[in-house]
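Each in structure tokens, the structures are laid out below.
Every read-out reported here was derived from the displayed coordinates using simple, explicitly stated rules and does not represent laboratory data. Every value quoted in this text rests on a predicted model; they were computed, and no experiment measured them. Cβ atoms are built from the backbone, for glycine too; each structure is taken alone.
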Structure 1
Amino acid sequence: MMGRCKLCGETKPLIDAHIVPRGFYPKLPSGEPHYLLTTDGKRPSRSWTGLYDKNLLCGDCDRTIGVFDQYASELLLPWPTRDALLRESDGLIAKGGDTHYAGYKLFPDVNKLQRFAASLIWRAANSGRKEFEIAPRNSFVRKAEMLLHTGDPGHYLGVFARRLDNRMLGRFVARPVHQEGDFGESFEFCMSGVMVSIMEDPPPGMSPIVLGTADEWWVKFEAFWGSLYELAMRDAQESAHKIPGRKAKNG
């Protein structure tokens, strides 16, 4: 279908562009649908191919963004190796609680990950799919678009990452979550257990948790049980989607 690409502005054949990259959808048995979980109590959406927008991108722009998508999925999705886990001064693995580690280290290509984060914000803000609808400030969207086009570090965003501490229970994609904190608004994208939170500007004094503030990037673990995503999974379970591996706790 011919149309105007919302990224390059040219009239070209448009393609089925995924808002959350297809590589970030969990690998499920054949015939089983993906559930797009929601944390606002709405009924989860189902899809067998992932949710895409036919009126967003031309093939050239989608392939450009795809380079950042692929890099991010290859870096973020694998479970961390033992030698990447954060350690105490005595060399013992740091614990963030009774049952999960505090986090682990990555040594990323910052520019590719920044442009990946920018693409998530830009796609969700410009897509016509209500399932991923977000409403950032105009300055936030413009900054993300400039970063996508130029890769200029002057347009870097504030990007954090966390990971759910249970591989089995993290096999879902959730609608973006809007959050307000001490440093302003952010949008969190939870994809196959990896949570990427994105702010318009990097907050001060939080190295190396903020992407690009140090050579290494710390990714914290977060307990699934008691999180807002556990509640979203319960809602999905009530919509005939069972939690794999463990029955949800009562109360």
Structure 2
Amino acid sequence: MGADSSKVALVSGSARGLGLAVARHLRARGERVHVTWRTDSAEARALREEFGPRAHRADLLAEHDAAGLARAVLQLDGRLDHAVHAVGEYVSGPLEETTRAEFARMLASNAESAFAFFDAVRPALRASRGRAVFFGTSGLAGLRARRRTAAYAAAKSALFVLVKSWAVEEAAHGVTVNLVSPGHVPHAHAHADTLDEQRLGAIPLGRAGTPEDVARAVAFLCSEEASYTTGTELLVSGGWLL
């Protein structure tokens, strides 16, 4: 899947982890990639060094930040073709031990931030007949009960409804909107749950995922090969939670 070097991508939540893997993958195939960081850190400084003027500070839950981010992309490159939202905090534990504040944080980080992000990039994506990709989690389609990740899965389920609804609304404008749902993908900043040997041993394909597995899935959904794919969930889970 080659990419036109004229394409411009924006990847939120890209200071580290899966978001950074996606940003690097899209850049390697020729796209002009914009990345984001929220708080100053070693990762943020490295991001600025690596991506230069296409690295932006943005808190997508702060009023006006998402709109300012979209404006900054357009001011530098004049268009936006691919918008990837890789923001979303995680909490683990049974519901009886989950506080209302933690539940509210899951909804804000995973669903509200996505709403603000897409609201900001929608006009540019309509102009380019572009692609939007959001991050879910494996097992959403079956509406499975969760012993330890119910709050997180509930927030991602809300996001999935938004993705499907955006897909219908934006179809007339030539914009596709999809969800990539990773399973267990160990990386430097992954939660301890992702590294659980018992869970990793239960993956049907016999191995954990890699950030590159996820990045390739996102790249596909941003490609011309996926121009007729919208409102769908692409599982990158090795069969986990089927």
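Taking -12500 as the value of helix-only ellipticity at 222 nm (-39500 (n - 2.57) for each DSSP H run of 4 or more, over all residues; to 500) derived from one of the structures shown (1, 2), identify that structure. Could you put the intermediate results ahead of the total?
Details: 1: -7500; 2: -12500.
So the calculation was done on 2.
Ranked by mean count of other Cβ atoms within 10 Å over residues 132-139, which of 1, 2 sits at the highest value?
Details: 1: 15.0; 2: 25.6.
Max of mean count of other Cβ atoms within 10 Å over residues 132-139: 2.
For distance in nm of label points 7 Å out along Cα→Cβ at positions 52 and 92, which structure out of 1, 2 has the highest calculated value? Could you put the intermediate results ahead of the total?
Values: 1: 5.1; 2: 4.0.
Largest value of distance in nm of label points 7 Å out along Cα→Cβ at positions 52 and 92: 1.
-0.21, -0.64, -1.33 is what came out when log10 I(q)/I(0) by the Debye sum over Cα atoms at q = 0.07, 0.12, 0.17 Å⁻¹ was calculated for one structure; which of 1, 2 is it? Each step should come with its number before you reach the end.
Values: 1: -0.24, -0.71, -1.41; 2: -0.21, -0.64, -1.33.
This figure was derived from 2.
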